[in-house]
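Each structure below appears as structure tokens.
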Structure I
Amino acid sequence: MKPFILACLASLLVFHNITAAEFPQAEISNSHVRAKLYLPDAQQGYYRGTRFDWSGVVASLEWNGHNYFGKWFERYDPKLHDAITGPVEEFFTNNAGLGYDEAKPGERFVKIGVGALRKPDEPRYSSFNAYEIVDSGKWSVKMGPDWIEFVHELPETSGYAYTYQKKMRLSKDKPELVLEHSLKNTGRKVIATSAYNHNFFMLDGEPTGPDFVVRFPFDLRATADLKGLAEIRGKELVYLQELQKGQTVFTNLEGHGSNSKDYDIRVENRKTGAGVRQTGDRPLSKVVFWSIRSNISPEPYIDMRIEPGKESTWRIIYEFYAVPKSAKK
């Protein structure tokens with residue numbers, strides 16, 4: 001019986017590895033950083049959910065012996081709303097998809113970076129729902145040794161259409177990942193949207209707890225009860241205990257101004273010495289913070305309004321660095 005069970009387990013392991021290898025993927029690297037990415041694909045893609053932008057899904061990113069992203073969730077399904085890894089982005093209009101509010105049940109609305117979705121008969125939009133994808137648009141990918149570029153084109157859906165471009169490149173001779181975005185309105189209606197990056201940081205796979213600190217350039221105010229799991233200390237959010245399975249720290253963070261200099265977030269692991277700094281070139285519209293045992297997710301939002309025929313651009317930079325020894329425990 002035991003040899004039979006072992007043989008079955010071995011077969012399942014081989015099947016898992018073969019299945020994982022079948023996901024369209026790519027790798028970029030420079031002298032400092034190596035990153036593996038899953039590519040958007042409506043039939044075979046690693047992520048085919050309707051919440052997050054399909055481009056730029058980072059399976060892993062390594063620098064100086066540290067790893068910054070990975071699989072933080074337990075259950076995987078390609079159409080699950082959050083079965084995704086890396087610094088992923090989501091677009092919102094009035095806390096819903098573009099055109100959702102005016103669409104009737106059965107009609108279409110848009111999630112930028114996903115495509116045209118069908119609105120069901122439901123009381124309100126939810127990012128956690130799996131909506132029917134009516135048109136996933138056209139994806140194209142170009143890449144070089146240290147960069148990759150995604151372009152998503154969606155034809156007109158209820159007056160909305162766009163060309164969305166995201167280029168991810170590693171800086172020359174620097175441990176940096178740069179995300180350069182452009183969103184061009186090719187439809188008849190104005191695109192008014194918020195975009196945020198969920199991040200899903202997993203510094204060296206360490207459990208969230210007192211070894212971590214999250215820093216901002218402004219004095220923080222939490223709008224929700226942190227339940228004794230974490231606290232605000234000036235410009236820092238610190239953890240008071242190691243989070244266990246089922247425990248969550250979730251709050252809006254207030255205190256930022258209207259200048260892009262406040263888009264400057266650091267997450268540091270004082271045990272392993274891994275640090276990452278995230279900066280953006282647009283002012284913050286709000287900051288949401290969410291973390292569980294397996295990941296830390298500061299979520300910076302920006303707003304944009306794009307008239308027909310116009311284009312909006314924005315950039316996010318991730319700098320990977322070693323935490324100074326004086327900052328370690």
Structure II
Amino acid sequence: MKSFILTLFTVLFWAVSVTSFHGQGRRTTPTSRYGQIQVIDRQLCSSEGIPVQLRGMSTHGLQWYGWGGSLTGRSLDVLSRNWKADILRLSMYPDEGGYKTDPEHFRDMIDTLVDETLKRGMYCIIDWHILDPGDPMENLDEAEKFFAYMSNKHGQKKYILYEICNEPNGPGATWPRIKSYAEKIIPIIRMNDRDGIIIVGTPEWSSLGMSGSASGKEILKDPLTGNFARNVMYSFHFYASSHGDSYREQFPAFAQEIPIFVSEWGSQNHKGEGRNDVAGSQKWLDLLDRYSISWVNWNYSDDWRSGAVWKKGTLPDGPFTQYNLKKSGRLVRKWLREGRAQR
């Protein structure tokens with residue numbers, strides 16, 4: 001009987017947290033607290049120049065887990081209201097059955113998701129999720145058109161970030177080539193959005209070059225400069241089971257020199273699979289806290305992999321209880337909510 005009452009209480013608590021979104025009237029949201037964010041001296045800051053550390057979630061690929069499937073008004077209510085996320089990253093693969101198969105359909109989907117995200121007071125990253133092929137120049141024409149459209153459609157909404165190349169990888173994706181790509185895309189965005197944060201991918205799967213044979217220090221020796229560098233950040237991705245102490249030891253050298261946004265991380269291996277390295281994840285989050293670096297966890301879906309936070313079959317209708325969360329979901333929800341409590 002006692003066990004039944006505890007279970008009922010837990011379910012009711014989650015239900016109230018989810019459904020109360022529309023009944024609260026005025027409430028404080030991330031966008032209302034921080035306003036239009038900016039980069040000042042390597043640090044992401046609020047509109048008033050106060051350092052900000054955003055924490056949130058990334059979608060899985062929108063071609064598999066998009067609007068009306070995994071992502072609905074109800075599941076976004078859970079993320080914003082119950083999980084207390086500051087930001088949602090919309091992962092749009094150009095290939096692998098993604099954007100290039102039906103640009104109009106996916107533009108409409110992103111338009112909807114941007115507005116649904118902002119409606120809930122979260123910031124929104126529009127992510128051009130290059131992965132295979134890993135050379136961003138391979139999709140340059142499509143990327144130019146994509147960011148011209150997105151910045152024109154959403155650039156005046158103040159709370160949009162643009163991730164222009166998810167994880168550059170392979171022999172062709174050197175820093176000079178990524179930098180050249182960025183110098184082509186950034187002016188296109190700036191024509192429509194003068195101030196939005198732009199996140200630039202880094203070599204070797206956005207590891208700042210740490211995962212490759214070449215030194216990642218080439219970014220520090222030849223960073224983006226002038227107008228190309230204003231309100232621009234560099235992405236770093238890690239997966240705790242694959243990227244351990246050696247990565248954490250190198251990381252401060254970058255954090256002390258360039259503005260970094262951790263636009264993807266997981267507690268599993270680099271494929272988002274396998275066991276959750278809880279201790280390693282906590283070490284990473286402590287390090288990011290030390291430098292007030294924002295982060296986004298991969299991923300908010302019910303994919304079969306351990307990196308997806310919901311158990312298979314939970315989305316789109318729930319129930320959105322702790323019993324439907326995988327271990328990764330329970331962990332990241334806790335980290336998101338604790339982060340909010342500390343602010």
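A value of 2.2 was computed for distance in nm of label points 7 Å out along Cα→Cβ at positions 31 and 279; which of I, II is the source structure?
I
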Q: For helix-only ellipticity at 222 nm (-39500 (n - 2.57) for each DSSP H run of 4 or more, over all residues; to 500), the calculated result is -2000, so let me know which of I, II that is.
A: I
Q: Using semi-axes √(5λ) of the Cα gyration tensor in Å, for residues 143-294 alone as the calculated read-out, with 27, 17, 15 as its value, let me know the right label among I, II.
A: II
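Kindly point out which one of I, II the value 19 was derived from, the read-out being relative contact order in percent (Cα under 8 Å, 6 or more apart). Present the calculation step by step, with values, prior to reporting the outcome.
Working: I: 15; II: 19.
Answer for the origin of the read-out: II.
Taken together, the values in this text are just the output of simple stated rules run on the coordinates, not laboratory data. These numbers come from a predicted model, not from an experiment. Cβ atoms are built from the backbone, for glycine too; each structure is taken alone.
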